[in-house]
Structure I
Amino acid sequence: MGKAKACVDLLGDIITASAQEDWDRVEELHASLMETKSDADEIKRDIRTHLPTSLFLPVARSDLLELLRIQDDITFRCKDAATMVLIRKMVIPQELLAPSTAFFESTQSITRQAQTVINELDELLETGFRGKEADFVATLISRLDEMESSNEKTEFELLREVVKQEQSMPPVDAIFLYKFIDCIGSIAHSARKAGSRLLVLMAS
C-alpha cells in the first residue's frame, strides 16, 4: 500500500505543478510516478509468485490476491490521471481550484487512512484476527468509511460547480475534466475498498 500512496502523493504534486503551468516539473513528476507504479507492479508480481498455495495460510490466498488487485487499481488510476494532465497540459480553471483541491486532499486523506489500516495486517495475523487489535482495526475501518462518505459529498459539490462553469469551457476540456474527477473518485473508492478488505479477512 506504501507504493500506492506514493503514487497518490506524486499525483498531488503533479496537480500543483500544473496549476503553476510548470510543465517541465509535471513531466519530471510523471516519470517518478511511472517508476513508482513499476516498483509496485514488481512487488505485486513477487508476492503473487511466492505466495504459498498451502491450505494452511492464516487467510485465504484469494483474499490476499484481491487486496493486491485493489491496490493495483489505485496506481493504475493515478497513472491515468497524471498522464491526462501531462498530455493535455491540463490546468484546472481558477473558479474550480478550491473545490478541486478540497476533493483531492480528501482523497489523499482516505489513502493515508487505508495505508494505516493495511499496516495493521501483521498485527492481525499475530493475534489471529481477534481481540483488541481486531477491535482497533475495525474502528480504523469505520473511520475510513466515514471519510469516503464525506469525500463523495465533496465530489458531488465539485461536479455541481463544474456544471456551472462548463458552458464557458471548450467542450473537450470539460469532458476531460469530468474524466479526471472520475479518476480521483475511483482512487478514493479503491483506497476505501483496500482498507475494508481487512474486514473480510477478520470475518473468515
Structure II
Amino acid sequence: MLIYLIPVISAFIGYFTNWIAIKMLFHPKEPINILGLKVQGIFPKRQQQFAQKLGVLVANELLHFDEIAERLKDPKQLESLTPTIEAHINTFLEVRLKEKIPVISMFVTGKTLDKIKEGMMDEINALLPQIIGEYTEGLQEKIDIEQMVTEKVAGFSSDKLEEILFAIMKKEFRFVEILGGVVGFLIGLLQVAITLLQ
C-alpha cells in the first residue's frame, strides 16, 4: 500500500521545493556561508542591478516628459483651470487694482472691466500651452527620472522590496507553489504506473 503514497509524497516535495525557491528570492537577506558557498536571496543580492534596470525601463519606456506636456496642454485639462484663473482676475480687477490705483474706479466702468477681463483670459488661454511646454522642457533638463527611480529602489530595505513584490505577485507566487504540488503528484502517479506495469 505504501506505493500509493508516492504521488502524495511527490506532491509535497514539488510544493515544498517551489515554496523554498520563492523564499530564496528574498532570503537570506545577508550573505551566509553554507559548506563554503556564499548564499543570499536573489533580490537582496541583485537589488542594485534591479534598481538600475527599473530606472532605465521607467525613463525609456514608461514615463516621457513629452507625453506629460501633451497631457497638460490638453484643452480639457486647461479648461479645468479657467474658473480659478477667472476668479483671480475678477478679484484683481474689482478689488486689488482699485486699491492700488483708486482713481481708476472713477474712469473704468463695469463693462470696460468685463472687456479687460475677457482680453486677459484670451491671452492667458493662448499663453498657457506655451508656458507649460517650456516648463516641462526645463524640467526634463533638471530631472533625471532614471536616476531618481534607481536611487529610490536601491534605497529600499530588503523587507520593503519583498513587501512590494509580494503585493504585486502574490497570486503568481501562490500559483507556482501549487503548480509544483500538481506536477509532483503527476510524476508520482507516473512512477506508480511504471512500478505496477513492471
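Just so you know, all these numbers are worked out from the coordinates, no wet-lab data involved. Keep in mind the model is a prediction, meaning the values are calculated, not measured. Cβ atoms are built from the backbone, for glycine too; each structure is taken alone.
Things to note:
- Structure from which 17.9 was derived, mean count of other Cβ atoms within 10 Å over residues 10-17, options I, II: II
- When volume of the Cα convex hull per residue in Å³ is calculated for each of structures I, II, structure II gives the greatest result.
- Entry that produces 5.4 once distance in nm of label points 7 Å out along Cα→Cβ at positions 42 and 82 is calculated, selected from I, II: II
- Distance in nm of label points 7 Å out along Cα→Cβ at positions 114 and 154 derived as 1.4 - corresponding label from I, II: I
- Which entry (I, II) yields the derived value 31 for relative contact order in percent (Cα under 8 Å, 6 or more apart): I
- Computed -30000 for helix-only ellipticity at 222 nm (-39500 (n - 2.57) for each DSSP H run of 4 or more, over all residues; to 500) - originating structure among I, II: I
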